[in-house]
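Right after this note come the structures.
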Structure P
Amino acid sequence: MKTNASTDSTYLARHLSALTREDQGNLMAALVYKVGVERGPMGSKKVYGDDLVHTLIWTGFSYKALIKRSERKLQKLLDKGGLLSALAKAAWQENNRTEVGDACLAVQEFQEWFRRSLAVRDEGTEDPRIPQDPLWVPLNVDGVKIRGARVYNGVERMGDPRAPKPGTIYVQGVKLGEIVVHTGSNGNWKPESSPKTIAKRILKSMLPVGLFVQYKLDPERCMDVKVGDSASRVASEKNIQINPGVLRDLFKIAP
């Protein structure tokens, strides 16, 4: 097998090659550590949010399609009425300085983001907010481009153990379900955010675009990868619950 992934990631590339079998994408189940975030003063930084999770994602989903569905759902929420007050109330639970105007700004910024994103040429699951970067190339296995997967093609940044390593595979898709197997030792980072930022985060979680995920797949952080029917069996065995609302938002039943 010939692949542009690193030698250590060859076995992952072999599993991912099955993602080419479906025209619209495929299921992937993986036992993987989240990358998490580093926070704290220099010399004593800690990693937060690096949970070990068993996740089920649909790869190969067009990011632009995700934006389109999110734009439509936001408009439906606005047409239904009550979104701004509900959003402000939810954000107030985290920051009691929140006002309805903060929720209004959050909605307006999302609408503008959608307009800009939809003006960009569709590149599969690539995030249209990020310019095309030569440091990232599609994953190829035996000359076939693997939908929803890319490889870091840049140089290694010495001294930064969390920086991408050349040949490392990253898989992008939409998260259908996830269970936490082991919580990271430092828990999740809880930043002090402005009311508008909190409102935007909550609003994003209500839209299909909030399901977009990227996982770093290397032997040190990914223990198991299954695709297609094997991924379905894993989801059943591990009791990974899929929210029916997620399916309605993402696929043909919610155009």
Structure Q
Amino acid sequence: MNSAEKRFLTAVFMASLILKLFYGYVFENKFHPLKYDFGPYETMAANFSHGKGLIYETKINETLTITRYNEDELAYPLMCGFVYTLTRHSVIIMLLIQCLYASLIPVVIYLISKSLFNVDVGRLSALLAIFVPGIMVYAAAKIHSMTFYSLVFCAALWAAVRFMRRQSAGNVIFLGIMLGLGILSRNNFVFFIPFLLLYFYLTKKAGILNILKIAVIIIIVLTPLAVRNYSIYHKIVILKPGVTWPAMNAKAMGPCIITTGPIHLRT
């Protein structure tokens, strides 16, 4: 990467960051959005920062409360929880951090497009990625995993492209880490992995040994989640349960903790 390319990527990152900061300050009440609590992430992060763990409760009625212990997007609320712990629950700082890492998305898109096509396509793709409205709004105004997952997905694609170009040890490790992080970021990412590895094996002549190394690295990345969930469910749980709200499903099966007050279902 030459100096001109580095200057371009720096300019892309700064332009993307400034645009998000401008939107958050001007259109989201100076980073005090009226509705920043979007989904369970805020509650899970707040509970974590108060020592309760990554859990949240949903009240069905006056006598029934579902306690959620596992979601398909635990990496993001865990990050928010650490930020809240260090900043005394500062939503503004979390939104600023989101603006910061979300501004890397156009840079990664440039790297992908350049590798697949050429420099001109890469530059055009990066410039267009700066102005994606959804990324801008969710980064500057929502406590939501969308921007984090978008960055992880783009980085995983870049890792896959790097592996296609050169099956070095560094690229194997990078790809395995990003695929594992993708599963931690959103469970449905797991459906992408078998087809990707099969594609590598059939068309890119990726050796079985490299495929196994990638799988082992993915398992290593997922091990902390497996250990955490084993302490709760007493079995290996990686993916989110198929039944989202078991209390609303008469055929739902699983362990229950019944108290004299609200009913708590471990899900």
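A value of 0.90 was computed for FRET efficiency 1/(1 + (r/R0)^6) of positions 137 and 209 (r between Cβ atoms, R0 = 35 Å, to 0.05); which of P, Q is the source structure? Source structure for this number: P. Each of structures P, Q was scored by distance in nm of label points 7 Å out along Cα→Cβ at positions 33 and 217; the highest score is held by Q. When semi-axes √(5λ) of the Cα gyration tensor in Å is computed for each of P, Q, the one that comes out at 31, 23, 19 is P. Ranked by FRET efficiency 1/(1 + (r/R0)^6) of positions 9 and 233 (r between Cβ atoms, R0 = 41 Å, to 0.05), structures P, Q are topped by P, which has the highest value. Across the set P, Q, relative contact order in percent (Cα under 8 Å, 6 or more apart) reaches its highest value in structure P. Assuming -10000 is helix-only ellipticity at 222 nm (-39500 (n - 2.57) for each DSSP H run of 4 or more, over all residues; to 500) as calculated from a single structure, say which of P, Q it is. It was calculated from structure P. Using the calculated result 3, 17, 20, 22, 19, 13, 6, 1 for P(r) over Cα pairs in 5 Å bins from 0, in percent, for residues 105-184 alone, pick out the matching structure from P, Q. Only one of P, Q returns 3, 17, 20, 22, 19, 13, 6, 1 for P(r) over Cα pairs in 5 Å bins from 0, in percent, for residues 105-184 alone, namely Q.
Each value in this text was obtained by applying a stated rule to the coordinates, not by laboratory testing. If you're wondering where the values come from, they're calculated on a predicted model, not measured in any experiment. Cβ atoms are built from the backbone, for glycine too; each structure is taken alone.
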